[in-house]
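In structure tokens below, several structures.
Any read-out appearing in this document is the output of simple, stated calculations on the displayed coordinates, not a laboratory observation. Source: prediction; values computed, not measured. Cβ atoms are built from the backbone, for glycine too; each structure is taken alone.
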Structure P
Amino acid sequence: MNAIKCLIVENEKIVRESLAILLNMEEDIEVVGTSENGADALAFCERILPDIILMDVHMPVMDGVEATKLIKNRWPQIKVIMLTNHQDVEYVLAALGHGAEGYLLKAISPENLSGGIRLVLQGGTLIPQHVARDILREITDLRKQTEKAGNAYNLSDRELEILTLASKGLNNKEISQKLFLSHGTVKNYISNIYSKMEVRDRKEATSKALDEGIL
């Protein structure tokens, strides 16, 4: 059986080296390389395709979310697990929206880390329970905000959801990442909202929705 080829992408050298030592102790996992940022990871994948990448979130030059997006676009077969010190739901949603298979805190035990890698390689998705709860809570809160009365323009639930996010200042790209929709789909929803509300831009749509109690 061939060993699982793993690339570690981590900003901090000591963390990179520690993870490499721990994973190389596993009989079925081989660390084929390490990178200190997303741009280096892309360059590495041009030379050697790993089976899985452990991807830090916050890095200079190119962060883990952007790197995941680019890698998944070019090599969708590569599995990606995000690693971070922070329980940041926004980054989790963005990374999962770009195709990442999992999310782990760096403080995870070696046993759970290697077990998580094997799980993802077998087709599983890796999201810690507390992170999953935070994601569900955020989605629930967002949906509650879109269930207010006063929808005089016959906006769908999804259109209300997108209008709510737009009113918070999110652009189309950020909305698409948050709701796991394509950029083109979000753009079409925005156009439909403008048409139904008879407005020209999101500032006018937001103002009208607030004035009339839709948001």
Structure Q
Amino acid sequence: MPVGGRMSPGVTFERIYRELKRQLRDGVLAPGAPVEPAVIGHELGASITPVRDALHRLTGEQLVETPQHNGFRVPRLTEMELRDLYAWNGLVIGVATSRAKVDMVRDIRPPEDAETIAGRTAAMFLRIAAATGSGENLRAVGQLNDRLAPFRRAEQQVLDGLAEELEEMTGLAAAIGRTRLNRALARYHQRRTTETPRILAATLNAHA
């Protein structure tokens, strides 16, 4: 709430944090690009302190990195790192499907870009995680969604049949058909680990 015509520090921090996270998820900031707190503060109308605080929080979420503790930058994943990230997503979702309870499946408020395949995929994975009743699983899936968001958009330039793939998994997730869902999820992640070089190239080319 504004105090003396100015926003309180907590409100300013949350505004900066959410906007930076949106830019990172949407791929506005190029992989490997430096993130200058002074520049961000000027663009978003804030002092450098809440910007640095937000960047430190995003570093903890692995959306930003501090190479050798010398400034901030957007992570630029290697092929191996992206494969590992897809594999980790598969493991976390696998745990969620094994623990999901039919009577706990409920709607999760979709992200702002839920009209896209990438957004609907993120919402589906959140729904599966929510069905476990585990806050830890839900947070883990949410963070993976954030880190994979730019790559999921790039997948649309590389992989065919994404809408059909998502429709199949969404239907199986709603029914909690574990065996068939696990097979569909295994195919989903295998496709992406196989096509990691092309997905990574498409992500980088978006900023060429």
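A few notes on this one:
- Source structure (of P, Q) for distance in nm of label points 7 Å out along Cα→Cβ at positions 92 and 116, computed value 1.1: P
- Computed 14 for relative contact order in percent (Cα under 8 Å, 6 or more apart) - originating structure among P, Q: P
- Here percent of Cα pairs over 31 Å apart is compared for structures P, Q. The highest value is that of P.
- Origin of the derived value 19.2 (mean count of other Cβ atoms within 10 Å over residues 156-163; candidates P, Q): P
- Value 18.5, calculated as mean count of other Cβ atoms within 10 Å over residues 20-27, assigned to which of P, Q: Q
- Structure from which -21000 was derived, helix-only ellipticity at 222 nm (-39500 (n - 2.57) for each DSSP H run of 4 or more, over all residues; to 500), options P, Q: Q
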